[in-house]
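These are the structures, in structure tokens.
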Structure 1
Amino acid sequence: MHNIFFFDLDQTLLDFHASEKIALGTVLKENGLSYTDDVYPAFKAYNKSLWLELEKGTVTRTELFTKRFIYVFSLCEGDHSSLDPLKVNSDFIKTMSVNGVLMDGALEFVRRLKDGIPGSRIYIASNGATINAKGRIASTGLDRYIDGLFISEDMGVTKPDPAFFDMCLEHIGETKESCIMIGDSLSSDMLGAKNASLDSVWFMPSGNIEEAMREYDIDYCASSYDELYDILRKWSLQDT
């Protein structure tokens, strides 16, 4: 059957940036630092570059967490000489975990997927911190429709490494042919699906879409949840 759906979490089902912005402002203010409108965009850009390095294996998770807060401290007014970047990072993740924000229409979409495709099973396949992912999923009610979570922190390997998906498939006891990966990121979700020989849907694509589809062997693109549902519904019927 074609009934196993691996979903990336952030910017696919949850609005990561909205939760991140709330949490960053909260922890910086709690630690006596200023928080202006230009801090979050700078943090966001630097953080993205560090996650790309993590995907390439050139930094560790601990290095990523340390570097991003050393950097953001430098952007803020206030005394940060006694602040431990890893402690602030931990507080930041905990704060994010209780401030989940759904992408508009995400909850209705997963409910529709469950109801409309017989035997459908929805799994989260995400790079990130476990407490952050679990907390935000639970705080939004998304957990009622999820059959399992595969989070890189728990697994010890990140997308796009094919070992990530090998571990997922081994755990659920399914073949690659029964699964499809849905996500917004070319460098982790689509490259991961390509590396693992999984079908893929690039959600909310941007830029040179045709070139990206060729480079990453992407099977489908969807710009809305309605379009995504139609694609997944047709995909699920291919072998019936």
Structure 2
Amino acid sequence: MLHCILASTSTVYGHPFLSYLFPQIEKLFRANSEIIFVPFAQPGGISYDDYTAKVVDAMAILNIKVRGLHEYESPIEAISKAEGIFVGGGNTFVLLKTIYDLGLVKPLQDALKNGVPYLGTSAGTNICGPTICTTNDMPIVYPPSFESIGIVPFQINPHYIDAQETSTHMGETRETRIEEYLHHNSTPVLGLREGSFIEIKGDAIKLYGPLSAPLFRAGFVKEELPTGSNLASIGK
């Protein structure tokens, strides 16, 4: 039975790291449990140890212990025995390539399908769709495939932002980029605005947070879904 929280971001403006998700995290992970943090989306500039330490400090407020996956001798075995998993943000291409390199795609799929609670933010959310083709990140490395762990049957675009009518920027908007994707692909795309998240419990998939979420379908059909919407039938 799946039990996942897939958030657009780890940090919303004006709030400490992860704090806006604390009520959901408390329900997701048991107090005094030890979860595994996957820091592999970090493309550089901060070490895995430092990234993990940031998560350790945040989760300590909730009495949840954290250990980085990079600290284990066998990452595959660690995932198979995990009490909980958190995959953080960074660069989605770097994250997916490392997951492939370590042989972790199937172990992650199996763990989640067996009910191991999962928290994803940003890139950690992006890998839960069928592919990572709707990430905002630059392809600074080349994973063996764009196919990811496919926990939900629709694409996700974290950090979705709306075009500003007063902007003088002449480049493509986020909506335009998603329309480009749908010109070549038929899988629907859900845009997750900052502060929004998806909760998965078994077969139930719902949208939560303070904002609605745009759903894009082939043919450039756009629909605004209010918070609380049932997402389970999208992409099926």
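Every read-out reported here was derived from the displayed coordinates using simple, explicitly stated rules and does not represent laboratory data. What you see is a predicted model, and the numbers here were worked out from it, not measured in a lab. Cβ atoms are built from the backbone, for glycine too; each structure is taken alone.
Given a value of -15500 for helix-only ellipticity at 222 nm (-39500 (n - 2.57) for each DSSP H run of 4 or more, over all residues; to 500), calculated from one of 1, 2, which structure does it belong to? Computed on structure 1.
Of structures 1, 2, the largest value of distance in nm of label points 7 Å out along Cα→Cβ at positions 147 and 195 belongs to 2. For distance in nm of label points 7 Å out along Cα→Cβ at positions 107 and 163, the calculated result is 3.8, so let me know which of 1, 2 that is. Here the read-out was taken from 1. Comparing relative contact order in percent (Cα under 8 Å, 6 or more apart) across structures 1, 2, the highest value is found for 1. Each of structures 1, 2 was scored by FRET efficiency 1/(1 + (r/R0)^6) of positions 139 and 227 (r between Cβ atoms, R0 = 25 Å, to 0.05); the highest score is held by 1.
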